[in-house]
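Asker: I've put the structures underneath this note.
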Structure P
Amino acid sequence: MTEKHITPFSQTLAFLEKGCLDAELTEQLADVIKGVRDTGKQGTVTLQLKVSLMKGTEDTVTLQSTVNNKVPQLDRAQTIMWSTYDGDLIRNDPSQQSLDLKTVETSNQPAELKTAAGQN
């Protein structure tokens, strides 16, 4: 019985695209790991290899790679606004009465402490 020798995938990966594919995957994996740590959400790195026979040969193949990643993102904040019949968005509830609020002047001088009558 003859023993098969198959090159390990990791070794083949190091040769693809003259090592550039391995370097790209390393960077993309690092980006995904950072995103996972920042968000606590799942991320992915996907490598697809298309293998084809070269025309006119029976043992020469070409390998075409596609690399995709999905770096998880933080959830974006929501904004509550009110809409009008005209399709406008407004920040304040039109059915709520508005208050005429004014700014109170303050001083940087310490206030005098007062005591209530009959207190020791």
Structure Q
Amino acid sequence: MNTDVEITDRNVDGCVVLDIKAENFTYPQTVVLKSHVSRLIDVGNHYFVLNATAIKLIDSYGLATIISVFKMIKEAEGALALYGLNEMFTHLVKVTHLNNVLEIWSSEAQATYYLSTIAKTTPRA
């Protein structure tokens, strides 16, 4: 199984920015994302920004994994935002009407501002 993907995470304004470094976001790479996010949720993170600027190709499994990650984060009472989608990725999101569910932004600054605003207004136990 080819899992040529690197996912780094960094904290920006209380949000975890996930930098995905993989040209193809298909089955092998998606497994890495799910386990990475799961570990970050387990240690108390709630707000995630997915940086998709390096993704050139995403298939239906990749899209389904993003929805699965979105659900994991929602169940943990968090939120997910995406930015850096290329034309094909944006088209897939629109055709599947996921733009009505996912928060998609043009830049990291917009995405982190959106989530940090939510984080500041959401009480944590």
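Asker: Supply the structure label, taken from P, Q, corresponding to helix-only ellipticity at 222 nm (-39500 (n - 2.57) for each DSSP H run of 4 or more, over all residues; to 500) with the calculated value -14000. Working shown, then result.
Answerer: Numbers: P: -7000; Q: -14000.
Value -14000 for helix-only ellipticity at 222 nm (-39500 (n - 2.57) for each DSSP H run of 4 or more, over all residues; to 500) corresponds to Q out of P, Q.
Asker: Taking distance in nm of label points 7 Å out along Cα→Cβ at positions 12 and 60 from the coordinates of each of P, Q, which one would give 3.3? Write out the running numbers ahead of the final one.
Answerer: Working: P: 1.9; Q: 3.3.
Source structure: Q.
Asker: Related question: Between P, Q, which one scores greatest on volume of the Cα convex hull per residue in Å³, for residues 36-91 alone? Before the final figure, lay out each step's value.
Answerer: Working: P: 152; Q: 77.
The structure with the largest value is P.
Asker: Please compute Kirkwood radius over Cα pairs in Å, for residues 68-107 alone for structures P, Q and give me the label with the greatest value.
Answerer: Details: P: 14.9; Q: 10.8.
Answer by largest value of Kirkwood radius over Cα pairs in Å, for residues 68-107 alone: P.
Asker: With distance in nm of label points 7 Å out along Cα→Cβ at positions 28 and 100 coming out at 3.6, pick the structure among P, Q it was computed from. Spell out each step's value before the answer.
Answerer: On the way: P: 6.4; Q: 3.6.
Going through each structure in turn, the value belongs to Q.
Asker: Here is a further query. Which structure, out of P, Q, was relative contact order in percent (Cα under 8 Å, 6 or more apart) calculated from, if the result is 15? Before the final figure, lay out the partial values.
Answerer: Numbers: P: 15; Q: 26.
Attributed to the structure labelled P.
Asker: Comparing distance in nm of label points 7 Å out along Cα→Cβ at positions 52 and 84 across P, Q, which structure shows the greatest value?
Answerer: Values: P: 5.8; Q: 1.2.
Of structures P, Q, the maximum of distance in nm of label points 7 Å out along Cα→Cβ at positions 52 and 84 occurs in P.
Asker: Of structures P, Q, which gives -0.63, -0.92, -1.28, -1.55 when log10 I(q)/I(0) by the Debye sum over Cα atoms at q = 0.15, 0.18, 0.21, 0.23 Å⁻¹ is computed from the coordinates?
Answerer: Checking each candidate, the match is Q.
Asker: Check the numbers for distance in nm of label points 7 Å out along Cα→Cβ at positions 4 and 20 across P, Q and tell me which is largest. Working shown, then result.
Answerer: Details: P: 3.2; Q: 1.7.
The maximum falls on structure P.
Asker: So if we calculate distance in nm of label points 7 Å out along Cα→Cβ at positions 44 and 76 for every structure here (P, Q), which label has the highest result? Mind dumping the intermediate values first?
Answerer: Values: P: 2.2; Q: 1.3.
Sorting by distance in nm of label points 7 Å out along Cα→Cβ at positions 44 and 76 in descending order puts P first.
Quick note: the coordinates plus some simple rules give every number you see, no bench work behind them. Bear in mind that the values here come from a model prediction, so they are computed numbers and not experimental data. Cβ atoms are built from the backbone, for glycine too; each structure is taken alone.
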